[in-house]
Structures are given as C-alpha cells and as structure tokens.
Structure P
Amino acid sequence: MDGMELNALISLIDDPDEEIYAQIKSKLLSFGPEVIPLLEDAWENHALGLLFQSRIEDIVHLIHFEDVKSHLCQWAESDEQDLLEGMLLVNRYQYPDLDQDKIRTRINQIIKDVWIEINDDLTGFEQIKVINHILYEVHGFRGNHTHFHALQNSYLNNVLETHKGNPLSLGVLYLLIAQSLNLPLYGVNLPHHFILIYQTPHIETNLPQEEKDQLVFYINAFSRGNIFPREEIDKHIQQLKLDPVPGFYQPCSHIVIVKQVINHLINSYKVGGYPDKIRELGEIRDLLDRY
C-alpha cells in the first residue's frame, strides 16, 4: 500500500462505527513499525479531535508492543543472548524512542575507566575493588534505598541518568562492565535479592581454602560491591525459611535476569496502579517462559 492509500486509511481512524475502526486498526497493525511516522504525522498535523488522537496513540503503542515482543523472542532464541540487548529491549517497552547509542556510550565510558585501572596480575578481590572504586566512588552509583520499588530503578536508561538503582539493575550494570572485561562474573537469582558470583572456571581441589575463597566469592552490587562468602547466602535462605537449592548459589542465564527485571516492573506498576502495563508485561514474561 502506498503513502496515499495509507493516509486515506489513517483518515478513517475516528470512524464512529467500532467494527469499521477494528478493521482499520487491524490493517494498520499489520504494517508494523514502518507505519508509525505516518501515524505520528497525522496526530501532530491533523486537528481531528480527541478520539482520533487517542486511537492513534493506542495503535502506535500496540505496534511498539508487538515489536518488542517479536524482538525479545528473537533475542531469546539467539545463541548469544546478549544481556545489554535484552535490557534495551525491555527499556523500549516504556521508551520506544530510546537512544540506544547514548546508553552504550555511557556504559562504555565506565568500562573504559575500569579498564585503565585493571590488569591480569590482580587477584579476583583486587579486580572487584577496582570496579567498586570506579562505579561507586568515581561515577557515584548507589542503591536507591529511599524509593526501592520506584519504576526508574528497573529501567537501565534511568539508572544511568540518576546513578541510582535496585539490586537487579545495579547488578546488571556491574555484570555488563565485568563481562566486557572478560572477568568471570555472573548473576545469581537469589530469592528477594539479586547478587553476583565471581567464579574462576577451573579450581584445583587441593588448594588451601583461603586461596579457594579468592577464586569463588559473591558480590552485592546494591551495597557498593560488598564481597561476602557462601555462608551469608545460607543465613539469608534460613531467614526466609527456604530449603537451599543449587540455583541460590550458582550462575543464572541472561533470560532469567531479563525475566526478573520484568517481574520487578510488574510489581512497580502494581504499586502505581497500571493494569494495562501489568497485563502487557505479564504477556512478555509468559513468552520468555517458553525458552
């Protein structure tokens, strides 16, 4: 369909007949993101009333929503499952015009600052101390204790703007830095908290325990990169009255991390009272449950 035909279709969006509107809406949705500029132009330049504008807003949102779902499924099916890409796709749900290059540039600047200070001769503890210094002292990131459940804590672009986040978003930022520098750092999906594990790939069994403790340890990104041993997880699980399972101690996949971000967002939207957001994010989460 050419531009003139599309514009003719768009001009009928405010048709009072709901059945006709449903057909027009379905047709426009089938074109995908390519039709959005025409819809936005019509919204801005045609004074056709509130019904016309609200229906355009609804169609544009649905196109963005379907696009996010489609790309997240492609991401989940990919071999790499790049964590930053997954986070950016979640961000696009709320911010469809997100400047992804700006986010990548900001993260790369932090990575560069860490890279300048770090080297292969440092122990795992020393490497983590370098990241902590750059992330928390130089760039001023910190846990948002005052507004823990605020929506902005879960969207990476907001975290980079405010330098505040929750355990999950700060943990993801920490992971992106460490993994870009090829450090053996992974996420751990601990109940009621998200932590990181530094885990050297091959550990000799005959090493003294003190040396082993420097090859496998845990990090709390929400508490300025505090390092702690496995025993602290044991205490946390006991306080929650849960049975210990391997997943509380071992690395989780990037899909699990992205699903947890979505869960955080759903809980935040529940607090704010946004039933449509809750339904749509639940739909996205259900899609990811298939992988």
Structure Q
Amino acid sequence: MLEIKSAALSARILPEAGGGLAGFDWHGRGESIPLMRRDEPSSNSPGQPIDPNRLACYPLVPWSNRIDECGFEVDGRWIALTPNREGERWPIHGSGWQRAWQVQLHTASEVLLSLCESSATAYSYLATLHYALHDDALQVDLTVTNKGLATMPFGLGLHPFFPRHGDVRLLAPAPQVWVNDGQSPLPVDCIAVPTSWDFRNERVLPGEGLDHAFPNWTGDAAIHWPALGLGMRINANVDTFVLYTPAGDDFFCFEPVDHLINAVHLPGGAVANGMTMLPPQATLKRRFVFSVLDMLQA
C-alpha cells in the first residue's frame, strides 16, 4: 500500500488492486473523516485477492459499466468480450480495475501508476493513473493509449464509493437520464430527469435504489454532508455520471464517466454516446478533481 498526504488530506493506493484507492480522508479538524468509503482489512479474507468493489475508488478503463451481447462490432469486425465478474452476465468496467498496476513514481504527495494490457482480439492499451494531493483537493489524471493495430472505441471514468454520513445531499446538473426497465441495469430509454432525481438544485439522495446514467452533465457536482458540516466539489472533463444508490446501504456511487452504459449498442453507436474512436497510438486523457469544502468555515 502506498500513502500520500497534503496538509489536510491523505490517500492510500493499492497498485495491485486495480490501482484503486483504499481510502481518501480529510484531517482538517484534527480528526480523520473518510471522504470516500474506507477499505477495511477485515472485509478481505486472508490470502485472497482484494475485491476492488470493497475499495474507496477505482479506475474505469478502457470502458465503463456493462456491454450487452458480450461484445460489439467495429468496422465489420466482432470484438468479443468475456464476462469478468461473478454473478454478472455482461462484461463490466473494462479490465483496468482487475489488474495489477506498476508503480512509476511515489513521492509524499503523488503516485503515478501504469498498466499495459494486450489482447489479440479485443483491447490492447497502455494506461496511466496519476494521483496528486494538493492542499484541499485530490487530482486524478487517467489516460489511455491504443496499442492495438486497429481503431477502437475507448472510454474512461472513475468509480468512487462515497459514505452517506447521514442525509447526504447532491448537486449535479443534468437534464436527462437513461433509465433501465427495472429488470436489468442496461438502459432502455432516455427521459427528462424526474423531479426526485433532478440534481440541478441540491437535494437529498432518494432512498430508493438507483442505477442510471445521466447525460449532458456540466462536469461540476457537489456532495454535502450536513451532519458533518462538510462538502466536496467534483470537477471533471466528462459529461456523464452514473448514480448508484443501493437501498438501505451506507454508501452511494457517483461515477464521473465520458460515455453512457452500453454505449456501443445504443442508438447512434459508441461515438454518439460519448466514446472516442482512437486510432493506433492515439491517446485519450481525463481529469477528475475532488475538493474538500469545510462548511463550518464558509
């Protein structure tokens, strides 16, 4: 485990567990408050691989969420993908979250990781993941370069898990949402955002379970924990977020991504739904910034 610190923040990184974060904490009042869900060692069986879905956050590369039909067509070629998570019938979240990343740099306040993935039939890529702590913010830069021989659709994102800390409130301006049919997480229809899910004004997260993608997001969001007098501003150069709120659980996921769930199979295809067609050796870069807001000092 690698640790980085700034004046009021700390983060722990697990390169071997998808390059994910094991924790991201704020220490501004002399105590440690988790800004993302902490990985508790007791949740992992001794000798067993760490489950990235127990972590605070992990990268999504070379695509996010689920892809139907276990593959898709590009320029007349079928790109076959294999389901990669127990209990899931679809491939999910690409491959980066399930790989061991290599450490390229580790200083007191930053970590740079890299991952080289090779496939004869699907995605071959080089990804880098750069974590840097500033005084009041965590900056995450995720890049991917197509190392294959053919142009392919790529997409990037992050999968953070945020603690609820009571009645959490969310501000995330987006006018639409792609909803599923309640039987599958795959989207079936794009509708105007319902009032109870309209985060163009700050509102309490709904108690119901949601798992939907919100397109045409501004790229700016804010989380507010009134019980702690604490907030977080999120800024990303992407225009979609996935909101996952498991009913009755003590966390939620606000996932900034650059494409829709199952983008390759939605009307219009991959590019129309946010993915980027990368020729061989071309690179895609995304930046995500999580800034702490001390509401008691505002």
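Nothing in this text is a laboratory measurement; each read-out follows from the coordinates by a stated rule. What you see is a predicted model, and the numbers here were worked out from it, not measured in a lab. Cβ atoms are built from the backbone, for glycine too; each structure is taken alone.
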Note: FRET efficiency 1/(1 + (r/R0)^6) of positions 63 and 175 (r between Cβ atoms, R0 = 30 Å, to 0.05) at 0.45, derived from one of structures P, Q, originates from structure P
A value of 0 was derived for helix-only ellipticity at 222 nm (-39500 (n - 2.57) for each DSSP H run of 4 or more, over all residues; to 500); which structure in P, Q was it taken from?
Q
If you rank structures P, Q by FRET efficiency 1/(1 + (r/R0)^6) of positions 31 and 151 (r between Cβ atoms, R0 = 30 Å, to 0.05), the highest one is P
Comparing structures P, Q by mean projected area of the Cα convex hull in nm², which one has the largest value?
P
Figure out for me which of the structures P, Q the number 1.0 belongs to, where distance in nm of label points 7 Å out along Cα→Cβ at positions 55 and 159 was derived from the coordinates.
Q
